[in-house]
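A short reminder: the numbers here are calculations on the coordinates, not readings from a lab. Given the structure is predicted, the values throughout are model-derived calculations rather than measurements. Cβ atoms are built from the backbone, for glycine too; each structure is taken alone.
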Structure 1
Amino acid sequence: MPADKYRPLVEALRAENVSFEDEVQAFEALDLQADLKLTPYAHQQEALDAWKGNQRRGVVVLPTAAGKTYLAQMVMQATPRRTLITVPTLDLMHQWYADLEKAFPGVEVGLLGGGSRDRTPILVATYDSAAIYAEDLGNRYALLICDECHHLPSDFHRSIAEYSITPYRLGLTATPERTDGKHEDLDTLLGPVVYRRTAEELSGTALAPYQIIQLKVQLNEEERDRYETLQQQRNEFLQKSNIWLSSAEGWQRFVQASAKSSAGRRAMLAHREAKNIALGTAGKLTILEKLLDQHHPDRTLIFTNDNATVYKISQDFLIPAITHQTPVKERHNILSKFRSGEYSAIVVSHVLNEGVDVPDARIAVLLSGSGSTREYVQRLGRVLRKGTSGKMALLYEVVAEQTSEEGVSRRRRSQPQSSPSKPNAPKQLTLVPDLKKPTVKSPYKVKKVSEEDRPLAAEDSAPWPEE
């Protein structure tokens, strides 16, 4: 019988008053003397109640910065059993480790991943390491918590849940949906979505109020001529080959065709060059210069889709850059100085999208990105921590007008949004809005470019196993 059928089997035997000897489970109750000093927000208590109401199984969907880690600690306090936590990155593993040591000082917390192979009562592991040791971990833990649980349904990582007898399971994510449709497997692996809140619903309470402002820029004449020539070259090939890019299947056919003929290769090269023109138009750097001048000294995160643009902005604006190539010590040093205010802006590509503790910022500038809703939600979440009183978070989305980037923007924003009459609705502007604030001389030297009584989070421990 599969390991993940352990709980329903035991429950069925108990329901029929069948006497049995359990030689499978190797977990025990823990004496968790929690030191949870923060008062839970209403949505955190509601999420805990919803999870407990579903037999302590299920997925909670909350936006970035909404306190998913603290919710997990509340779940652990309410279910004091040996616990395995899985996370996608080493950075996040160490962040969870530090938080759990503070929250539960009387229990040993260990690590699995990055050279550590602990088997402690509370264990934080990367998905990769937990999958590798899934069979060994399977009967050791009663509570499984999967952070960023959209990673779990992959062919490799799903063994963490499938090989485990854990009766209690919690998934945490801001965006459970996967393009391959495997998010539906979360119902079996962890349980159904039991609680869900959006950034809009928590704005002004648990999260900072925010605005999403879309700024459209035009290609200059030279960029426009080249862009249209390249688009025509690509489209002629697609039309002759009867390929339509409105679906994932169409894109796969295009990639296959580009490997079979010189005409296909030229079409793919034209597609990539046209995309690069839209993503990196000089007009975006002009907008960026104005935004940096306008919002200095507010902490600002600048996001792009490629490393080349990151390095160009870093060089032209003298702003620290972080990419996947940045050494760990250097990255930590940059983020530390950004947190202290020594650096008021940093420019990044995809490396801060997930699994990194990013200091509080108020401004995010999205110069380019993919069509991924997950990436968009994660980037917005980087500025949603409440921070100082009166904070209004701003996400500027800079899009090249009359290019394929407009379609990319629509796709990544294809999630529940507020109605146009509400303040968080995206605004489409052609000029940088005049947000009145004192004029502060900007330090950026740029090269000229062509454009909280506290509710109790825990109750009596769960009835599993009977003692």
Structure 2
Amino acid sequence: MDDRRIKTKIICTIGPETESFEMLQRMAGAGMNIARLNMSHGDHDWHKHVIKLIKTLNRQVKFPIAILLDTQGPEIRTGHLASDLDLKKGSVISIVVRGESKVEETSINVDYVDLISSVKAGDKITVDNGLINLEVLEKHEQMMRCRVLDGGVLKSKSHVNLPGIRVNLPAITQKDRRDILFGIEHDVDYIALSFVREASDIHQLKELLGDKVGKIKVIAKIEDQEGVSNVNEIIAEVDVVMVARGDLGIEIPIHTVPTVQRKIVRSCSEQGKRVIVATHLLESMISNPIPTRAEVTDVANAVYEEVDAVMLSGETTIGKYPLRCIDQLVNIAENVEKHPGLRFVDKLNTDSDKQKLSLAAVELAQSLDARCIVVITRRGVMADLVCNCRPVYSDIYAFTNVSQARRTMVMGRGIRPFRIAFSQDPEKTLQTAFNVLKEREGFQSEEKVVVISDVLAGSGKIDAIQIRHLP
């Protein structure tokens, strides 16, 4: 087990190269904190098998691997082609919507019935993740003509984006609904909703979650201009925000992605919400054993921004070097975390009394050079509040008696969660936590720690900040 300590958490997408128990075990040892299930690929039987393996693994590791279910979301794709279509720059092609017969050999069928009514002459249509770009020339009732701006080989079922255009598709598709219910049934820890455009999209997800709201954490993926424009109201409704730079870099001008990322990270820091930076972190390592210098700098910038987590996609699903990718993230974070971050947290909203108390605990721990802040919490709320303050030196050791709360706390930057039995006597609960620090984390007697709690225990309550020396 790699025991290097970094605050930034690592999310790995599971795929053909990493679906075995042995590989999951090695990834956990290398530094994976959260396993992502991409519902765009694989059936429920496959995902159920991976979930079972992770739950088995969690009986063996010190800190649990949380499970993140990522919905496919609404999407537009081209239809089936008898053979690949070579689109030449400058050529003119026809696009027809699903259900219409092809008018010529160079027609492309698209499965979005409102496509023609949604666009106008001069609009841009992007295909295959930005590799093929088209300009709308003219529209007719059942088809439109487009010029190829950037050519390439078009394959069946290619992804289509309409940058800057409001797409009339449901926030939660029927497939998403089935996948979300599957996730609830199998006790996943996070559910990510793709292409979140406004707060009402999140309300729909919470209706599906029912009494699981607050237990299964909700992640909003920001992937288009509408989501960016409404990001503050979206942040207010969710537990976590993902800066999903893949589609985002197609839906908005690509040169604006870094500033949009920073804006979202800053907003999450100020509002006290977890934030993930995802997509293309180490893309070249899908086939190469080392990252590019630009990729290393990109990851380092996310760590400087003090994000909670960074996420690998193709690097750990189909890539040749999944373990090396995790190792690179650990190395980068380990180095960068030695230096001051951008401290967006200096503008943290501290309106609530508990947030003020948490900030005081963090400031006290830092003034004392305390090695850690001990948080006693059932649902993880107080651990989140402490995490919001981004302690520079002190680690956050969170103790809960609820297994799912322990797993969902994994996302928080610098949080190390343990599950212990709680006593009716708060002091006994603290002594149990202190014993864990000494027996499992190498703490010594007389080491100084700061304690904060949001737990009621019998007639007692640990609701004040304490300075304690380990027994």
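The value 3.1 for distance in nm of label points 7 Å out along Cα→Cβ at positions 92 and 268 was derived from one model only; which of 1, 2 is it? Of the structures listed, the value fits 1.
Structures 1, 2 were compared on Kirkwood radius over Cα pairs in Å, for residues 44-299 alone, and the highest value belongs to 1. Which structure, out of 1, 2, was mean projected area of the Cα convex hull in nm² calculated from, if the result is 22.7? Derived from 2, not from the others.
Source structure of the calculated read-out (distance in nm of label points 7 Å out along Cα→Cβ at positions 316 and 396, 2.0) within 1, 2: 2.
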